[in-house]
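As structure tokens, here come the structures.
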Structure I
Amino acid sequence: MPAERYYQSHPLGLNEIVVLDGKEHHHLVHVMRVKLNEIVEIVNGTGVLASAQIINISKNHAELQIVDRQESSAPSWNLHLVQAITRMNRLDTILEKGTELGVTKFTLFPGEKSERNGITPSQMERLEWITISALKQSGRLYLPKLYTLSSLFELPLAPPVFYGDLHSYAPKLMEVWKDVEPGNDITFLIGPESGFSEKEHNYLKNSEALGVSLHPNILRSETAAIAACALISHMHS
């Protein structure tokens, strides 16, 4: 595998001419210093891994021709991480590490105790690019989907659903996992730094979501998200 992969959302058909511009062009030309006729890899986030030859490099874009392609099946199971909106640098970490750990869908919502009330279009664009960068770095071929809600109560919940519970009586995730035996669609919810509100907690309980403990210590949101994804990925594999 080359040192870097590049992303383009096209089908990447054999012999197709692909144009890289913006960040991908900058990385290709100014960071990796790729030259004419060299071969690089391109992914499209929907299972295709293509080899492409550089056929033209200009100031603002590069043209590549697909010379080989492989297509992989979609993941055999889905992990949906529902994350309360927190500080942007923490969301950056959550989406980056979550993508590396196999999350197939992220949903962000402003919790009643969240530090932030929403995501701006420019912030959403940044978060999407973080998932793309993590996709390329990790070797994954399917890009996670990214959504936002205006509140947790908009989210339809169907078991099995787990959420991080700070109460001392919450069972450990690994203990609950043995009893539930989740199938191929798993949802895990992480609250804000201050935890879920009483109303949110009741909503989760009434939706048959299972509150679980991830660690004896109280974890930051990004640590909890990474721990949950890592544990679920390990137990499901």
Structure II
Amino acid sequence: MGAKRLDTHLLSKLIKKKNKNKKYIREQISKKANRLGISSEAYLVIWAKQEGIGTGSCQRKLAPEIQAEIRDMLPTIFSSRSTPSITKTHKSIEKPEKSALTLAIEWMINDDDLLDRCKDLLKAKRNFDRVFREATTVLEDRIKRLSGIKKMKPADLISKVINPDPTKAILIVSDEAFEQQGFHNICKGLMLAFRDTTHHELSDKFQKQDALVFCGFVNSILTILGNAKKQEVT
């Protein structure tokens, strides 16, 4: 029954990737989801992640309880992979520590744009200020695209689009003024504290873990923005 609710776009990508027919893929999803005790929708996303398929747009549409299933199950799924073997040419397919980092990145970031822009930077050995620069750029660009405003300074953009007063905001994350104001303050703070600084000077003070946690937080902000109500403001 869960298979009927599967995201058709993501399902098609998985069918193409595995080179199997739709019936087989649906049956596998249902069987493995039942074995793990999760919904078919959740397992489709997990399987797609394992195959290197972007799942951000699909995940954002899922109900909160299904998104929770994915978050809770990912560490178990990925950590159960066997240690990569050595090929006949004696080249390692992928070092175990890199696999662990990939797991952490994919677990914390499900926004396609954010993952595409930051994944390679998070795997680098240094210069993690670039992650903060890209993540805040993705956030700024998303706010511009959602609001339709193309040119405006970041801090002014936040105040215009996510106005603390829900009646004056273009994007409403809450009808409660104090919650709207809180979200406004968070977004504006991110721009002032991280976006402006990293766009105008280089810094070696950030570590890999700092960058990964920051991306996870920005990912949450992007998810909230994706669910925000839009209204016309004169």
For the read-out FRET efficiency 1/(1 + (r/R0)^6) of positions 67 and 187 (r between Cβ atoms, R0 = 25 Å, to 0.05), a value of 0.70 was computed from one structure; give its label from I, II. II
Parent structure of the calculated result -20000, given that helix-only ellipticity at 222 nm (-39500 (n - 2.57) for each DSSP H run of 4 or more, over all residues; to 500) is the read-out and I, II the choices: II
In terms of FRET efficiency 1/(1 + (r/R0)^6) of positions 131 and 203 (r between Cβ atoms, R0 = 30 Å, to 0.05), which of structures I, II is highest? II
As an exercise: Cα extents along the principal axes in Å, calculated from one structure in I, II, equals 58, 45, 26. Which structure is it? II
If you rank structures I, II by mean count of other Cβ atoms within 10 Å over residues 115-122, the highest one is II
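No lab work stands behind these numbers, since they all come straight from the coordinates. Note that the structure is a prediction, hence the values are computed from the model and not measured. Cβ atoms are built from the backbone, for glycine too; each structure is taken alone.
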